[in-house]
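Read the figures in this text as sums done on the coordinates, not as results from a lab. Since this is a predicted model, take the numbers as computed values, not measurements. Cβ atoms are built from the backbone, for glycine too; each structure is taken alone.
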Structure I
Amino acid sequence: MKALVYTGVETLEYREVPQPAPGAGEELIRVMASGICGSDMHAYMGHDDRRPAPLILGHEAAGVVVGGPDDGRRVTLNPLVTCNDCPACISGRTNLCAKRQIISMPPREGAFADFVTMPRSNLITVPDATSLSHAALTEPVACGWHGARLANIALNLPMSEMCCLVIGGGAIGVGAALSLAAQGATNITVIEPNDIRRECLQNVSGFITCDPTDSIVPQQGSVDIVIDAVGFAATRKTSCAYVRPGGVIVHIGLGEATGGLDIRRMTLQEIQFIGTYTYTAADFIATADAIFSGQLGPLNWIESRPLADGQGAFRDIRSNRVAAPKIILIPEHT
């Protein structure tokens, strides 16, 4: 089969590799769409020791089951493989499973390929009315869905009464904003400094997108929920400035590991900081249902490119030349 293989810093090769064989309880999936994630970009730039070259990246995928009784079943893939036996899994916090694995990280190859294998329990059927490119958005949007749900639990207020600010208009930020809206929020602002990205988002309903210096940005100290979908010291500093006393900062982005938090203000004003890692299995299912039912809108903020042109897509993202929050790679066999 063909795959896009990460071979070294800022180097990807589209080449022939062995086709994977499903193990016990697994299915072989013909990949029809796979999104480029920020974690793929971190690996591409040599910033992720967990993803050493050579490796097939990609974990935001949808496709079709090949072989067996479910042959032809259209599915979206929950890429987190968990043990289902540990205290975290039993309590429903499957994302915290100590034995978790994810495709695109050893020992599991990723979905920038013609085929990938997944446990049958990690597959969700996609209705015929939903495109597989949209179904591939389930994974990144589920990160925001999970964060929005945790913030709602922490504040225990009607979402319709909350002022929400999302920092970053990439796929995680857009997914978080749409998730907030789907869960009842009506006052949502997304801060995005990139002009071409901001223009792309102007027609996405459910939130307002603006430059960080725009006058419509909420007043500092007034925001109930701040979602940092970038995760740099500068964006954490911004989060601390805008959240209200008693409010919540939801930190999803993994831009850099340290700096930016105003610990004194957070302590004196009882500001809650919630770090989030991916999503639970229940969050993934809820997100998929929201996509299938149209709750998250037309999802017209993606761009599709051939998997064979993956190196060019990564290069363009690296150079900030991509307006769309998400590039979906499409294998040739589709």
Structure II
Amino acid sequence: MTHAIVVHETGGPEVLQWEAVEVGDPGEGEVRIRHNAVGLNYIDVYFRTGLYPAPHSPFTPGFEGAGVVEAVGPDVTGFAEGDRVCYGTSPPGAYAERRVIPVSHLVKMPDGIDDRSAAAMMLQGMTVEYLIMHTCPVKAGQTVLFHAAAGGVGLIACQWLNHLGVEVIGTVGSDEKAELAKAHGAAHTINYRTEDFVARVKEITDGKGVPWVYDSVGKDTFMGSLDCLAPFGTLATFGNASGPVDPINPAILGPKGSVYVTRPTLFTHASVRTRLEEMAGNLFDVVLSGAVKIEVNQTYPLKDAAQAHADLEGRRTTGSTVYTV
């Protein structure tokens, strides 16, 4: 018998229940893994609240974890018992001591990457990879706007972009978070609670705007993000921390400078195995080089997932959060 967080009905953090569950043997193309660490991400909140529909009910949330293979299903190649593995794009189910998972979502952890770092970096780090390498591919010398710069994705992005020679303008919610973002590579920070971020971006860029805006906040920042773009710039909206974006008339994009809006997802990028391996490899390389350090600033026992969700939604966290198992 093993334990997992189970959601029987959507709602607030209190619906995250710690229960005994059965974990069977892996089938074809699957392995069973024993988690050592599990990642917390805002997408877990979206599924818990019902903003994103779960594949079934009840369900166990979570998309990111790290651990050890303890059983291998039929016809599985490339993975064996005892392998250290991690993932960030799995079907829901990471909030568990053990789980069965398709090997198509797994990658092996290289030496030099520990379990907590892997559980904190796979979903967030591969999100940064596709955003800055593919969705809005940066070039050295550019200036970009990255919202929520002191969060888990934001701190990875600030470091990675700075490493690539890109000047980062980062929005944050407090002076303390501004200092944190600057310490991780942001050239400029804007406290959106006390400053008009559109006016500040225009001031920093001498009125030109930026070619790329990366926005995981959603409703509260969407229109302002459009106004920060230079002509022909692109807004990548990849999250809804403040709520889903209201419907828009695409005709507004022309007068704003023939700008573009895209809503990419990690799951689409990782749906092809070669692309998943490329994203994970690029992430491992930049972390092992020391250019990007994974900041695990909060840890919680997995059974305390409700408290972790409350702290995340209350904006009381910075960097990455990991559950210990």
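For the structures shown (I, II), distance in nm of label points 7 Å out along Cα→Cβ at positions 106 and 130 is largest in I.
If distance in nm of label points 7 Å out along Cα→Cβ at positions 26 and 42 computes to 2.4, which of I, II did it come from? The read-out was computed on structure I.
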